[in-house]
Structure I
Amino acid sequence: MVVVMSESATEENIQKVISKLTEMNFDVHRSTGVNQTVLGAVGDKRGLDPRMLEVLSDVYKVIQITEPYKLASRTFHPEDTVVQVKDVRVGGDQLVMMAGPCSVEGRDEIKETARIVRQAGAKVLRGGAFKPRTSPYSFQGMGEEGLKYLNEAVAENDMVSVSEVMESSQIPLMIEYVDILQVGARNMQNFSLLRDLGKIRKPVLLKRGMSATIEELLMAAEYIMAGGNFDVILCERGIRTFENYTRNTLDISAIPVVKKLSHLPIIADPSHATGKRDKVAPMARASIAAGADGLLVEVHKNPEQALSDGAQSLYPEQFEKLMQELEIIARAVGRAW
C-alpha cells in the first residue's frame, strides 16, 4: 500500500501518518519525490479500510499495490532510483560501463586490465575472487588474495569494484574490499543470502536467474529491500531456453519491461548471455538501445590464457571499439556516456 501526501503536507502531519501506519503493524518506507512525499506501507492489509488513512490531514490518496513486489514497484517509487557508489551513478540519465576479467588471476593481470578498461571509459572494474563453477575441478578463484588485488587495481585507477558474493559467511570479507556485491544467477533465489544483504549498506548487483521470470527477479530484489537496503541494481544476463547455439538467450525485452514495472536501475551482461566473443558487441549495442542503464562486460588481455570464460571475453581493442560505438547509441537514445 502507498500513501501519497499532498504537495503542501507538513512534516508534522507526515509523521502522524507514519505513526498511524506503525500502530497498524506496517513497516513504513518513506520516499520523497520532486513535489510529494510517498509512504510505502508493507504488511498484512487484510481488514484495512483505506478511508482510515484518507481522512488524515494532508493525505492526498491511498493506493493499493497489486504487485507482490512492493518496495521494488514503480507504484511505490515513481521516479527512477539512482544508486550512488562513490562518484559513480547507476541509473538516471547516466550510463555506466562495468568491465574486467571473469576472475582475478593475479596482481599484475588485474592492474593491467583495470588500466585498459579505465582508459577506454569504464568506471567499474569487475573481477571474481570466489567463482561458482559447474565443475568442482575448474578454477574456483583466489579468495581474499584476489579481493586484495582487485582493491589495489581500483585504487590505482580511480574506479569502483564489483565482485560476486556466494554465501552469507563471505559478506564481512567482501564489505572490507568491494564496493558493489554481486549476486550471481545461481544465487538469485538464495533467500538467506538475500536477507543478509538487506542488512548491509552497500549496493547489491542482482543477476536474473537462468530460469527466472521477471517477477521472480523483482521478488528477489524485494528480499534485499525489505531488509532496508534500497541500493539494488538489477542485471539481465540471459535465460536458459531450448536454443543451444549461444550460452544463454539474452532477453532484451526484459529491459523495457523492468523499466516500466520497477524504479530500480537495470544493466545487461552480454558476455554471460551469449558466451561467444563475437556476439557480445551486437548484444551490448542492442541492450543500450533498449534502455539498459549500463553494461557488465568481460575483458581480458589474453583471453586464450584466461582461467575462466575466455571464449566470451573481449580483447582490449574490441572493448575500445565497442565503447566508441556505444557512445553514438547513447546520444541517439538521449543518455549520457
Structure II
Amino acid sequence: MTDAAPFIFATCQVGAEGALKREFTLRWSECHPAFMRPGFVTFKVTSDEKHAAPPGEGAIFARAVAHTLGRITSDEQQEKLKEVWDLAGQRKYEGLHVWHRDAAKPGRRDYEPGLLPEDKEIAADLRALRPELSLPGYVEEGALVLDVVVVYQDLWFVGWHQATAAPHTGWPGGFAMIAMPPDAVSRTYLKMEEALRWAQFPLAAGQLCAEIGSAPGGASQALLARGLVVIGIDPADMHKAVLANPNFRHIKKRGHEVQRREFRKVRWLTCDVNLPPSYTLDTVEAIVTHGEVHVRGVILTLKLPDWDLVARIPEYLFRVRGWGFHDVRARQLHHNRQEFTVAALRKRGEG
C-alpha cells in the first residue's frame, strides 16, 4: 500500500470551511486544521495508520479529499508543470484530476462551481510531459489518481487519492459535469441529475416518483428523462413544458396536505422545499412511515439557513435511519447552495 502523507487537503464550497473543519474534528480526531483559504483547507494527520483512502473520505462538506504531496509556488507555468511530476514520484497513477478551488459562493453573480477551461488545459499540458501514461479524467473505483488543485495562480497543491465506490471520487475535483439541456426550465435540473448520479439508486423506467417542491419543474425534467412517472407536488405553478409531458401529474398542494392514497404506488420520493430541515423531515416522515406507503428510496435537500445547524446533521441522519432505511448518505453536491442532500435506500423487498 502507498504510504500516506502527514497532511491531507480538501476542497469545499466557499463559506463551508467552518462546517468542513467541524465535521473533520468530530469524525476524524487524528486530523487537525492547518492552512486555509476560501474553499480550501489542509489538515495535519497525527495518526501513524496508513490509508489508501485519506481520512475525511466521505465527508459531507468536502468536494474532494487527497493526501498531500506538496505545494508549488512558482510563477512560471512550465516550471509548475515539471514540479507536479517531481512531486508525483514513482506511483503508478491511473488518473489525473486538475481543478480550481471555488471562486465564490454558488449563485453569487451567477457563479456556478465546476471545472474551468483552464483546468483542462493544465491537465493536457501535464499529460504531454508524460505521453507514455494514459491518465483519464473520470476514473473507476480503485484507480490511483494524481490530484492538482489550483488555489491561486501561483499556488498549486499536489496530492493523490484512490477512487472508492462513491462516484464523486472518480470525478475531477468531485464535480459531476452535467450539461444543462436547452429545454431545462430551471437549474434544479442540474441539482437533481447530480443527486441521481451520486445516489446510484436502481431506478427503472415506469416506476412512480413523487416530488415534493416540484415547481417550476427542472428537477421533474431530470426524473422524467430517467423514464420515471412523476407526481409533482407544489402549490406553485409548474412550467407548461413539464405539464405537457404525459408522464407528469401536478398536485397543487403542499406535501403534508396530500392524501396518503396518492403515495401507495410511489417507489421513489424527493423533497426540496425552501424551509428548515425540521419541516422537510416532518413532512417526509409522515409519508414514508405510513402503513400503506412503500417508498424504497428518498432524496432530500436539507436547507441550512444558519450554519450552526451543521451540529444537528447527525440527528437528522439518525432520524432518517429510523424510518427503516439501511443505506443513508449525505453530501453537499456542487449544485447545492447553503444546503446538503441526503440519499436513503431500503433493502429490496423492504418497505
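Just so you know, all these numbers are worked out from the coordinates, no wet-lab data involved. Note that the structure is a prediction, hence the values are computed from the model and not measured. Cβ atoms are built from the backbone, for glycine too; each structure is taken alone.
Which structure, out of I, II, was log10 I(q)/I(0) by the Debye sum over Cα atoms at q = 0.12, 0.30 Å⁻¹, for residues 41-96 alone calculated from, if the result is -0.46, -1.24? Of the structures listed, the value fits I. Name the one structure among I, II that Kirkwood radius over Cα pairs in Å, for residues 57-152 alone of 16.8 was derived from. The structure behind it is I. For which of I, II does FRET efficiency 1/(1 + (r/R0)^6) of positions 105 and 145 (r between Cβ atoms, R0 = 25 Å, to 0.05), calculated from the coordinates, equal 0.40? Matching structure: II.
One of I, II was used to compute helix-only ellipticity at 222 nm (-39500 (n - 2.57) for each DSSP H run of 4 or more, over all residues; to 500), and the result was -7000. Which label is that? Working through the options, I get structure II. Structures I, II were shown, and distance in nm of label points 7 Å out along Cα→Cβ at positions 9 and 257 at 5.0 was computed from II. Among candidates I, II, the computation of semi-axes √(5λ) of the Cα gyration tensor in Å, for residues 161-216 alone that gave 19, 11, 9 used structure I.
When distance in nm of label points 7 Å out along Cα→Cβ at positions 89 and 233 is calculated, the result is 5.3; to which of the structures I, II does this value belong? Working through the options, I get structure II.
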